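Engineer: Multiple structures follow.
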Structure 1
Amino acid sequence: MLSGCEAPLDLSGVAAEKAKPTHRSDLFQAIARFGDQVVVVGGMGTVVQSADGGKQWHSTTLDGKPYLVDVTACPGGGFYAIDKTDGLWSLESDGRWKHQALPEGTEPQALACNSDGVLWVVGGFSTIVHSNDAGGTWESWSLEDDLYLTTIQFPDKEHGFATGEFGTVLVTQDGGATWERGTDLPDSFYPQGAYFSDALTGWVVGLSGTIWKTSDAAQTWENIPSSSTTPLYGIRGAGDTLVAVGDNTTIMVSRRADGTWAPLGQTKKSRTYLRGVAGLDRNHFVVAGGGGSLFSVTIPDKAPLASAAAGHDAETSHD
């Protein structure tokens, strides 16, 4: 005869973990911000939102759990995201996310919204598509070259930049009516992230900690020492501050006045990546990446960057 006993099943820890806005399984890819609203997207349909500049967060899982690769904010605060399966998602006034189809075969990699509220998406086969009616209809253009475009930005109404495989750089000076090829990035550099602060000035980051800068609308490129060999995946600016993020929770900072880059000290280091970055103001940024990493960082004015501590929220950071 066998007998035994079992302790009461306590799932309170599981419930508490599920209630958190981020989890170690989250693979965040991009961040967009408008005012105090911040939206972070990632794999498995994960969307994390804040209405107070990143102090508090709540999470949503989109229907079908699509792999979200980018998010952007339009003038007025409209947010849009894209997924790998040619899907466009828009944040509605009731807080729900609405799905629409992108043109078949777009293979979306990145999106942007210009100052007129026009949506732009880049993808496979050097394709650029845009919509003047929030995704209702689309017009398509292609370089007719078998390459992926990986970034797109409009620093103002008329000027836009797209970058992609083999160092490809495309430039528009008429609001996207026509696109012309700029000077390619040297050595067929593959851009992981790009940031253009105005019609002339931009930075592109990628593997081996490489940073390229243009000061003449992509006519020439200058290699900027970053003091790092770690791959960099994202870059954004606010005021006179630039922040680039990458592998091993790397955060690099530059004040444009001197143009030099230095690592921002971290309270924690890990093997996970950071890919999303958005500036709240010149001294405060939000970053996100793998392992559920989502936290804010403070950029000191005078302290050495290499020893400056980044602020972490224990409830929303899994490093």
Structure 2
Amino acid sequence: MIMRRRVAHAARALLVSSAVFFAACGGAGEGEPVRVNVPVGASFNQIADSLAAKNIIGNKLFFKIYARVKGATSSVKPGTYAFKRGTSWGTVLGDMKDGKVLTARIVIPEGWDLRGIAPRIAEATGLNADSVLAIISDPATAERFNAPGPTLEGYLYPATYTYPLGVALDTILNNMVATYRSNWTPARQARADSIGLSEREVVALASIVEKEARRREEMPTISAVYHNRLKKGYRLEADPTVQYALGEHQARLMYSHIDNVAGNPYNTYRIVGLPPGPIASPSTLGIDAALRPADVDFLFFVARADGTHVFTRTLDEHNNAKNAIRRAREAAAPTSGR
């Protein structure tokens, strides 16, 4: 009798182990990958429930037995994963033990402002873009991350970042501001001191230069124009600051647009000096141009059709340059043929 029980128990154990083995084999899976989120502190039973609910694993009991045998029940890392239905249990557990979570790649181009950056951060965090914009536009957030302010505008350094999907917003902001900080070196601070500008003023000027320059080699000359105007007490009259004040880009800036934001502190057609802060995230090239302008005495510039600029010293020269560029554009415009 005892012998028969032992044989039956052994047979059941063999049957279970065989079932687990065959279920665990699986393969690469089929269909589209399905996302599974493993929250911080989730139990392995909760993880197995999620995998079963998504049809990534079949028999949840056998999967838990397999994981226990493999010693994987306490080593799963939190994050968001993606598996196809029928993926082998070894692959599922291996990826979760190794933390092979889904990642988001955030590309921040030079010269982008917070309105453009917020949706890209939102995609990585899973937050609403408007909520992200409200947070990063709040002066309290800039203070919390020890940025020069008045907001984080200008201090989310333009670069390519990779984060786990669902990453905390603070993690991203801390990393981007830290990257900016690593580029604001003691040498750059010393140069800012020598030309009588604060860190915030340098980044503000650099952001304007970044927005104006289609050709990087022109950055120091564009910077020189603004430095010269500041020294003479002239208004900067920088179109990108008006675009920033408007809150949306206008294909062609009109005097009516300038009038519409007459009282805005970023409207450099109305205020004297630099705006309260940056209008975009400048590159190190833009920052260095702001710190080391070209040794020229230009006070004006106007853009050609190809994005380069004509630099001039007097208002008459500037008006002549604008008229010449306008005539060139009109001559190049296609005619109706009638």
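No value in this document is a laboratory result; all are computed from the given coordinates. Quick caveat, the model's predicted, so the values are computed rather than measured. Cβ atoms are built from the backbone, for glycine too; each structure is taken alone.
Engineer: Of the structures labelled 1, 2, one was used to calculate helix-only ellipticity at 222 nm (-39500 (n - 2.57) for each DSSP H run of 4 or more, over all residues; to 500), giving -500. Name it.
Structural biologist: Source structure: 1.
Engineer: Of the structures labelled 1, 2, which one yields 16.0, 48 when Rg and Dmax of the Cα atoms in Å, for residues 81-256 alone is computed from its coordinates?
Structural biologist: Structure 1 accounts for this read-out.
Engineer: Which structure, out of 1, 2, was semi-axes √(5λ) of the Cα gyration tensor in Å derived from, given a value of 33, 25, 18?
Structural biologist: 1
Engineer: Which of 1, 2 yields 0.95 for FRET efficiency 1/(1 + (r/R0)^6) of positions 65 and 289 (r between Cβ atoms, R0 = 35 Å, to 0.05), as computed?
Structural biologist: 1
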